[in-house]
1. To test your reading of the models, identify which of P, Q, R gives 1.00 for FRET efficiency 1/(1 + (r/R0)^6) of positions 119 and 183 (r between Cβ atoms, R0 = 30 Å, to 0.05) when calculated.
2. Distance in nm of label points 7 Å out along Cα→Cβ at positions 23 and 215 computed as 4.8: which structure among P, Q, R?
3. Quick one: helix-only ellipticity at 222 nm (-39500 (n - 2.57) for each DSSP H run of 4 or more, over all residues; to 500) came out at -8000 when computed from one of P, Q, R, so which one is it?
4. Between P, Q, R, which one scores greatest on volume of the Cα convex hull per residue in Å³?
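Read the figures in this text as sums done on the coordinates, not as results from a lab. Keep in mind the model is a prediction, meaning the values are calculated, not measured. Cβ atoms are built from the backbone, for glycine too; each structure is taken alone.
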Structure P
Amino acid sequence: MSKLLTMRSAIADLVSDGASVALGLQLEQMIPFAAGHEIARQKKRDLTLIGPISDILFDQLIGAGCVKEVIAAWVGNVMMGSAYNFRRAVEQDGMKVFNLTNFSVALALQAGAMGVPFLPTRTALGSDITKGNHFFSPIFSPFAHKEPLWAVRALNPDVTIVQVQRSDRDGNAHCWGNFGVMLEGVRAAKRVIVVAEEIVEPEVIASDPNRTVIPGFLVTAIVECPYGAHPSPVQGYYKRDDAFFRQYHEQTKARADSDAWLERWVYGVEDRRAYLNQLGTCRVEELGVKQHAYAASTDYGY
């Protein structure tokens with residue numbers, strides 16, 4: 001049975017109401033916006049979003065009414081500051097937020113990937129981030145004399161969604177650039193959706209095994225979606241659309257403004273192709289790579 005699905009089918013089949021979903025694990029690049037927009041179009045509800053520095057995709061899903069709670073180190077518009085839907089949800093609607101650090105998000109996902117209930121750490125000692133936070137429990141190591149540590153509770157997302165440069169039809173995926181906590185998130189998840197800029201033949205993936213950072217046996221579904229991470233960048237394919245982040249900041253300050261933005265860019269487009277048509281050919285071409293920087297060829301022979 002093929003793992004290659006449309007975005008609509010992948011989200012419909014694998015993201016259920018009430019699910020915990022890890023997104024934006026590669027920090028400021030390769031954020032799976034196209035997948036997030038399909039989640040909003042399908043009106044998924046009561047989701048728990050998991051991520052480290054979570055950019056405006058979290059804000060959009062919150063504005064779309066998809067989110068019950070957030071587990072993250074930070075939510076906002078990295079370029080501009082505040083994310084207005086997030087702020088409204090917390091300040092006015094009482095949305096629950098579990099505040100972690102970037103490192104403790106990584107530890108929680110790594111614990112989930114290892115199949116252990118927690119990982120010990122010194123991080124957050126002396127800070128307020130642990131107060132009333134069930135992701136942290138104090139422990140004492142039998143190997144360190146009277147030294148307190150925090151046990152960071154494991155996270156196992158129901159679904160992890162990641163964007164990569166290329167994959168074959170079985171989900172064996174090449175990715176390069178900043179991984180963030182993508183690998184931990186993939187290994188910890190119960191189901192994995194890989195969104196690829198392009199689907200290539202297995203021989204292409206097999207030609208560079210060290211770049212195959214996601215093995216196909218961990219992948220539940222693979223979706224081909226060019227520009228699926230816009231407005232965030234995908235190294236080697238397109239750059240960050242800074243203007244789009246600025247425009248989002250200006251166009252979502254009030255709830256009605258955010259609703260209008262979602263109507264134009266999410267609900268009002270059927271799929272990513274329609275989204276790109278609305279973005280415009282000139283703007284899409286301008287985002288393309290202008291100065292290539294190729295890696296040296298590698299000889300895997302003996």
Structure Q
Amino acid sequence: MTVDSLNIAPTEYPFDENFVEVRGGHRMHYIDEGDGAAVVMVHGNPTWSFYYRNLVRRLSGDFRAVAVDHIGCGKSDKPGDEDYEYTLERRVEDLDRFLSETIDDDKLTLVMHDWGGMIGMSWAVRNPERIERIVLMNTAAFHLPESKRLPFSLWLARNTRAGAFLVEKFNAFSRGAARFCVTDKMPREVAEGYMAPYSSPEDRIATLRFVQDIPLKAEDEGYDLVSETEEKLPDLADRPILIGWGYRDFVFDEHFLARWRQIYPDAEYAEYPEAGHYVLEDRAEELGAEIEDFLKSK
């Protein structure tokens with residue numbers, strides 16, 4: 001799969017392809033630009049490494065900027081359920097394989113957004129000796145706060161056939177995110193870049209499975225892993241941590257930000273009241289500069 005086959009403007013995503021094979025023979029795609037200390041960027045749903053394109057370009061002059069595509073996302077392979085377990089535990093396993101194969105540095109910085117926070121921080125608490133710094137953006141690595149209800153759109157996709165149909169047949173999750181996860185309207189070529197990997201129903205399995213895998217009850221797969229991760233998050237409190245946050249996020253809102261403040265009261269916070277869930281899209285220059293300064297000063 002090439003950039004041209006995804007119909008992405010080369011000016012938006014001018015990166016060479018790189019692949020690592022994970023268990024089952026599936027190929028995981030990633031961006032790898034620049035030299036220096038490794039900064040590994042982990043995306044969420046329904047994005048892909050495209051979300052980090054501007055940050056990669058900003059950082060690659062001083063760092064090794066790496067952005068991975070989860071299996072089923074971006075330019076990585078998109079196997080069916082019979083060949084791949086679309087679960088949180090498998091995502092963490094894949095990230096572990098990816099990092100062991102590609103990053104030789106003893107320590108690295110993790111940059112995470114959305115589901116990337118849950119995946120990346122689950123790996124981080126299991127490998128604290130490798131964590132140099134942490135950057136979190138509109139994400140969680142803990143259970144749904146008691147004060148927060150699951151938004152209806154996620155409930156619909158997670159629990160109903162109608163919701164699954166909309167995601168699989170009409171790309172509703174990716175299309176809706178390109179419109180409603182930003183407060184500054186995306187240029188057409190940017191919106192197309194976000195949606196390009198999910199152009200057919202067969203390509204949308206991961207965007208649906210991510211939602212269906214949200215663990216809300218003790219009997220849900222992944223619930224114990226979230227509990228384990230949440231319990232160990234304070235073990236990383238002595239690392240330099242930057243938390244960037246867009247307030248106009250209907251999922252990761254003030255309830256989640258308040259929980260992060262409880263866990264990491266000494267972290268640095270970059271807050272944007274008028275930015276949405278795709279905070280790095282809405283505030284690419286401002287937040288990008290904050291992240292660059294944070295990495296260079298810590």
Structure R
Amino acid sequence: MVRRQLPAWRQVLPAQDIELVSRKVDAASWYPMADFERLGLAILELVVHGQRDAIRLWGRESVKAVLGFFPDLHVIGDPRESIMRFQNFLCALFDFPAIRVEGVNDEDAAFGIAWGMSPLAEEAATWQAIGFFEELVTASGGRNVRTKLHSRSWIPGEPPTEFSLHWEPDTGPRPSATSQRRVLVVDDEVLVGRALSRVLSLVADVTHAIDAEEALRRLEREPFDVVIADYLMPGRDGVSLLAEVARRWPRARRVLHSAGVPNATAADALLGEVAQEVLDKPAPGDALVRAVLAEAPTA
């Protein structure tokens with residue numbers, strides 16, 4: 001058998017870990033937490049390049065796999081019960097409080113994170129956990145999920161990591177999956193663009209462009225119903241791109257998706273003239289779907 005070469009991994013992993021990633025994972029074996037930390041840091045460096053949004057989206061996408069193995073962990077229409085069930089599940093997996101559910105109500109929950117790893121690994125694990133619980137709440141019927149990070153253990157002088165989630169109950173019908181709208185996602189972070197494309201492909205035909213120039217070339221060749229653009233990109237930013245879309249393709253719905261907008265006042269100033277909606281990045285899947293399925297502007 002010819003072994004697959006792993007030149008990039010050899011730059012960051014010791015010999016025993018190279019052996020580990022070169023062979024098939026044995027589901028019946030026990031792997032030390034230190035192995036997970038080293039491999040996680042290697043993934044952080046070589047795969048996602050330290051992109052916080054990509055880690056958060058990775059956490060969101062992992063919900064489907066977990067629920068595929070353990071479908072009873074979530075209750076549709078009851079995010080509170082889903083979180084409580086997951087808390088019991090965690091207690092069966094770990095004999096230390098890696099992830100703690102500090103409190104949960106009908107529309108909010110509080111969590112603590114304490115893996116006991118290095119600061120960089122602890123930060124990555126926190127963003128992955130945030131993404132996971134955001135999607136678990138969404139999958140259970142919570143809408144407009146919002147996250148607040150209260151403390152960060154990886155920052156010197158700060159207490160152990162704590163964050164909270166807030167959501168609204170689902171009071172209306174879920175979006176239909178039959179929409180044939182064409183959506184152009186513009187984001188220079190390739191992993192983020194792919195993740196958004198997978199989420200939106202359930203309700204639309206999605207194309208991904210890595211910058212404003214590629215987006216404009218695509219818009220000149222083919223029609224799109226919705227353009228979702230990141231703000232901070234190399235070269236031309238998302239606000240400038242959407243302003244040109246508004247001028248040249250006024251029938252396309254325009255959504256700014258970014259953590260780069262300075263404050264709520266700046267976001268409000270963009271609404272209407274540049275974009276119909278401004279979403280904090282990374283927005284929950286249901287918020288993105290609603291933005292895509294909303295009515296397009298009239299020319």
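1. On the way: P: 1.00; Q: 0.70; R: 0.20.
Answer for the origin of the read-out: P.
2. Working: P: 2.9; Q: 1.6; R: 4.8.
Structure R accounts for this read-out.
3. Numbers: P: -8000; Q: -11000; R: -13000.
Of the structures listed, the value fits P.
4. Structure R gives the largest value of volume of the Cα convex hull per residue in Å³ among P, Q, R.
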